[in-house]
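Below you'll find a set of structures to go through.
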Structure P
Amino acid sequence: MKELNFSNYDIVRKFEKEIAEYAGSKYAVAVDSCTNALFLCCVYHKVRFVSIPRFTYPGVANAIMHAGGRVMFRKYKWDGAYYLQPHNIVDSALRFKKGMYIKDSYYCLSFHYKKHIPIGRGGMILTNSKRACEWFKLARFDGRKEAKLSTENMMMRGWNCYMTPEQATRGLMLFDLIKDKDLPDIYVNEQSYPDLKETGLYK
């Protein structure tokens, strides 16, 4: 059986580097979805009580709960991005602009097919913390580095939520088409999402 060639992951690193430079962060960590980007941030922060808008994507609430936190809802009108209060975790699934990174935040992006870079599936965490970046890179890849499984020691308990080289290649191609444009936030209204506070699971 042919082993996976991990030099292919150079394309993922290139995508991370280009998005970090565009956004204004020191580091970027590519994952398979914005939901999992938020989940890893919540695990890293060991969240307990987290406040989010009542009208948002259900995966945000699920990410908090899977990380061991409790969700609290606030009536809050938002455009493009918002904080998972009281933490410096930002859900920026609907915003993608040059220089968008907020200093010292954990800034999460979406590359869903309805988003600015419509890879089909994918996400990214932007951060200025080298320590957090190193943890996220292990956490997204089953707790190990990008190396042959036969030669790699498990560094920590992780999850399987990395971005594939194929996704990163598509992301770079699409990014090249939009990086010089001034992109507006993707518009949503309260009818775009359910009122999570009134949804059975979160009552």
Structure Q
Amino acid sequence: MKNRLSGSIAYLAGPIDRAHDSGIQWRLDIQNYLWSLNIGVLNPCDKPMDWGIESESTINERHKLKEIAFNRYKKGLDNHNLCCDIHEQVKKIVAADLRCIDKCDFVILYIDTDVHMCGSYNEQTHACLQRKPVVVCCKQGKFGVPDWLWGICQHDMFFGSWNEVKDYIYSIAFNNNVEHFRRWRFFDMNKVYNREIF
């Protein structure tokens, strides 16, 4: 059977600024798998755009600015301009990442409940509001997924390992009888581009 996900785009959501490796390794692993299925990847650790870039150096710079601003605050000194600088930096990252959510066809969300994350939950919410599939891989297992997500996401897309996620994506791509959950919607990309490209 033809790969119904060929030409689609996945966004890889998960912790970055507080993750031990800035969330890079799991994204590299899953993106290579997705590419092998001809699925495009929007990776916030390697954005395909020239704005809103988040890297180890930008994270370190932002943390230094926050530390300086906090020290000025403790001394009763004005830190408004420093806070504005932090705001402007993060605002660009948020805009870029939410644009990726708009552009993607589905989201893969990695959760490790031992690592605080904020933006990823916001991205997941935007995807759910757009009725996009959100496939969750939780380090603590399916039943470690935070309760709120059980109310907004489809629990049939919750998994406790990357192998389970890969098997699920493969089944969505190739199985004849796919449960849509009113989320999975497929385009014939050859018709979209008016040529046989996928």
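What follows is calculated from the coordinates using simple rules that are stated; it is not laboratory data. The structure presented is a predicted model; accordingly, all values stated were derived computationally and were not measured. Cβ atoms are built from the backbone, for glycine too; each structure is taken alone.
Of note:
- Source structure (of P, Q) for distance in nm of label points 7 Å out along Cα→Cβ at positions 25 and 169, computed value 2.5: P
- Which entry (P, Q) yields the derived value 51, 39, 32 for Cα extents along the principal axes in Å: P
- Origin of the derived value -14500 (helix-only ellipticity at 222 nm (-39500 (n - 2.57) for each DSSP H run of 4 or more, over all residues; to 500); candidates P, Q): Q
- For FRET efficiency 1/(1 + (r/R0)^6) of positions 49 and 161 (r between Cβ atoms, R0 = 30 Å, to 0.05) computed as 0.45, the structure of P, Q it came from: Q
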